[in-house]
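**Student:** Next come the structures, one after another.
Values in this text are rule-based calculations from the coordinates and carry no lab data. It should be emphasised that the depicted structure is a prediction, and the values quoted were computed from it without experimental measurement. Cβ atoms are built from the backbone, for glycine too; each structure is taken alone.
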Structure P
Amino acid sequence: MNFSPQLLTLANYLAGEFDNREQALEEPVWYVHLRLWHRPVALFCEDSITLFAEQANILNLDRPYRQRIIRLVEGHNPDALSVQYYMPKNPGALIGAGCNPDLLNTLAPEQLEFLPGCILNVTQNTLTTNHFQFTATPPPETRCCFTYLGNTVQVSLGFGVTQDEFTSYDKGIDSTTGKATWGAVLGPYRYTKRQQF
């Protein structure tokens, strides 16, 4: 399938290895130093571009976590981009795939659980010629929930991305109080791209 230039640019901006070293050094009390991987993966190739994502504390790179699949989709209008999230049914089998993409070679759609409330709409702004900023936000009145280790987890998702920076607004939500409990509680995590995939 021929993808729009917008979708290809979004995928290119997202694909890579990132970390938030500068932010963690400036505000170590509030921001853990993290490494983040977005690896292209050959899934849903007929109508979308898909990435595998995971992250790790820089002090524990051998113990990455938050394995997920991010599917980039365009609507009937090429400007109508969306992001769909999937949870691996066996995330333990993919631990370390950010560094070792060979672990993704046998990944198949039936090994994933689609998360229907975890969809983001993407808008694009032109910064300068051939340089853009994409912002992904949830539709109003949606709740992103999934089951992990027998518990229902609610998260608030969102991100911004440019050619060089990925900004994450992801945070865990206490479903009783509606308050954020982890993640971008005091503001977004700001990652710099260190390697392009």
Structure Q
Amino acid sequence: MGKCDLSYCVRRMTEDDISAVSELDRRIFPDMKMPTNFENELKNCMAHYIVACECDSAKSINSNDSNVIGYAGLWIMVSEAHIVNIAVAHNYRRRGLGELLLLALIELALDMKCNMMTLEVRASNVTAQRLYQKYGFTSRGVRKGYYNDNREDGIIMTVDNINSKTFKGEYKKLKGDYQKKRGAAEIILTAPIS
């Protein structure tokens, strides 16, 4: 499906990615008592997972030989998109990959005709909270002891209407700002061909 001349690509997760994503998940979240079963998640019609990979001009964007350096998950329930997680390998942090994955999740939610987006974020993760606020998410409450590894509270954050003209205009501006600052990245959200 074409070549990627960019540093990073985002595409749908496939079965071929399960091993790499599971390993990344264990490294990023070593204290989680119940690791995510990505095989089951890919079979779940409500779950939609994407991966961020390093790309070079010799690799196709859909090549599973690409180095998976991050992933994100979204559950679609009726017209609500719930961000399950956004995770980036430790040695790739502070390069804008978390924001790139968030951009792709918003694009996916818009493509799937969702009306609102929601998530939980650790109370201590102020950096992530600022990123979500930048994209219009506002705090709506607290889930006490939400995280099972250390019983940390989860802050509930929501965007009420991602289909509004205001949100779409701001999203387009932020996506353009991202591209100016970080460079373009390829985002392919169509379902992979089996």
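**Student:** Comparing structures P, Q by mean count of other Cβ atoms within 10 Å over residues 35-42, which one has the largest value?
**Tutor:** P
**Student:** Once relative contact order in percent (Cα under 8 Å, 6 or more apart) is calculated for every structure in P, Q, which label goes with the largest value?
**Tutor:** Comparing P, Q by relative contact order in percent (Cα under 8 Å, 6 or more apart), the maximum is at Q.
**Student:** Still on this structure, I have one more. Once distance in nm of label points 7 Å out along Cα→Cβ at positions 67 and 163 is calculated for all of P, Q, which comes out largest?
**Tutor:** Q
**Student:** State the single structure among P, Q that was used to calculate helix-only ellipticity at 222 nm (-39500 (n - 2.57) for each DSSP H run of 4 or more, over all residues; to 500), giving -9500.
**Tutor:** Q
**Student:** Sticking with this one: Output the label of whichever structure in P, Q has the greatest value of distance in nm of label points 7 Å out along Cα→Cβ at positions 27 and 75. Show your work: numbers first, answer last.
**Tutor:** Numbers: P: 3.3; Q: 2.7.
Comparing P, Q, the top value of distance in nm of label points 7 Å out along Cα→Cβ at positions 27 and 75 belongs to P.
**Student:** Could you figure out which one of P, Q the value 2.7 for distance in nm of label points 7 Å out along Cα→Cβ at positions 91 and 107 was computed from?
**Tutor:** Answer for the origin of the read-out: Q.
**Student:** For which of the structures P, Q does the calculation of FRET efficiency 1/(1 + (r/R0)^6) of positions 147 and 171 (r between Cβ atoms, R0 = 25 Å, to 0.05) return 0.85?
**Tutor:** P
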